[in-house]
1. If we compute percent of Cα pairs over 24 Å apart for structures 1, 2, which one ends up with the highest value?
2. Tell me which structure, out of 1, 2, gives 18 once relative contact order in percent (Cα under 8 Å, 6 or more apart) is calculated.
3. Computing helix-only ellipticity at 222 nm (-39500 (n - 2.57) for each DSSP H run of 4 or more, over all residues; to 500) gives -14000 for which of 1, 2?
4. Tell me which of 1, 2 gives 15.0 when you compute mean count of other Cβ atoms within 10 Å over residues 151-158.
5. For distance in nm of label points 7 Å out along Cα→Cβ at positions 175 and 191, which structure out of 1, 2 has the highest calculated value?
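Each value in this text was obtained by applying a stated rule to the coordinates, not by laboratory testing. Quantities reported herein were computed from a predicted structural model and do not represent experimental measurements. Cβ atoms are built from the backbone, for glycine too; each structure is taken alone.
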Structure 1
């Protein structure tokens, strides 16, 4: 793949495509993603980390913001607790596959208390209504009550893009409103509207409805054992179709097993082998997600066989991070 194809692979959206094409051809480009240090790496972190690996192959240097101040503002613990978690997360990201030589890890507290940063933050506050800030936080805030700290949070995210001196802001689709706020407000303080890339969200593992969450329902994380991964995958919602029917209440469903194959497994492995007894046709080998999906749709690949291959692939991806946690 060329640089543009690597940037665009499995991206739900880029803003804007013209800006991304220019970046693909540029030298010395930098991308960033920010994570609240609030626990062990889970499958949501891994999805954007997989995108960062694509971007490194496309010639980007990567900055990972370990957003300790953001985590504090979002009620995720004391600074001491958060910073201990941040150090563990850094080690897990490297274990997952980020190129350490092309990745810079930055704690937000190393620059977010500086006078210049605070004054720029206040300037953005003057340009932003409370309702706009609240909308930007709707999909990423903790708890049901909006705190003043959570209204400031998305403006800090906008400003981080400037102070980290990056060319591309990366996040899941839940970050879209924050990035659009950044594009609207940063020019008011003389800064460029940032280019952004949004990755998909994996559906709830048990129902296929909504997004998988580490705070509700079942998720897959770097602390999961081989047996735990197998148990969770075997219990996952996986009808024999990539586009399941809505549930009895009319809510749309996704197939999370196929999503994980598409967004996690095939970007990291050249081939996927589905092991089957000879009496059921023997092993199947896939070199693309499209081929696996087509066999699922046709009935050639049974959901339980697909789950077995997925559990094996996830275990291989997670094993280095699990060993790091155990050390």
Structure 2
């Protein structure tokens, strides 16, 4: 039955009538369509004296077109099936058709290098204002992408943020006439080199750092521990927590503010209330660094209060009643 039905379909669609019909449809053995559908007018030449009917038949949709840049093959029988499915009146038509028809969808190419360049620009945009030497190298250039005809727009996003270790992934979306067509991941090795502080010599524990204690060297910050230092002002005047060997990258974890006031030392306690300032003699009950709150004792009243370290001899309380 299936063979009989196909034979009937073939005769109905493609049989040449005994008399000359008003329309002739010549189906090309090779055709290029614009998509997203294959239309009869794109794969065939329709001639005759009925312009309205020619226009109607030209618009007949014969299924989905292949992906942009790709091709498909229609057999004579398959074309007949698709024509029958349209329900169009094909009576009185003279057909000229090959056994197979190769159909390709017209396309434009967005190159993999172009996608990589947009991803690289997105990284630079994320790092605007950052100090240092930046290098960006793609893990691999993605393949070219065939897209439909139309106005192309490419937008790159980095939802996971820029990483200086491993790879940063940018997702590059391709829009055609305002509609998202594809999204291509582009992996980039992003490196940032900065001048960071290292020990110019061995630094003893509890040693106060000076300008000759450090030097600056170019370093890949992705390989450094958190807290690396790029400004000498962040180092000079601090003291080391422990021994730091020569050439070691200096981090904030290795440094601390020096003790300005030692436990048991005499201090001046200053209290301010508006324009009034009161000072009394006191004694530190604990070590203190600048701006730290420590316990001190009024040597006259023996009262213990909390005060902020100002310098190596002075502490400041917010209020003080003089007792």
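1. Working: 1: 56; 2: 74.
That would be structure 2.
2. Values: 1: 18; 2: 10.
Source structure for this number: 1.
3. Values: 1: -14000; 2: -4500.
Checking each candidate, the match is 1.
4. Working: 1: 23.9; 2: 15.0.
Label of the originating structure: 2.
5. On the way: 1: 1.4; 2: 3.6.
Going through 1, 2 one by one, distance in nm of label points 7 Å out along Cα→Cβ at positions 175 and 191 is largest in 2.
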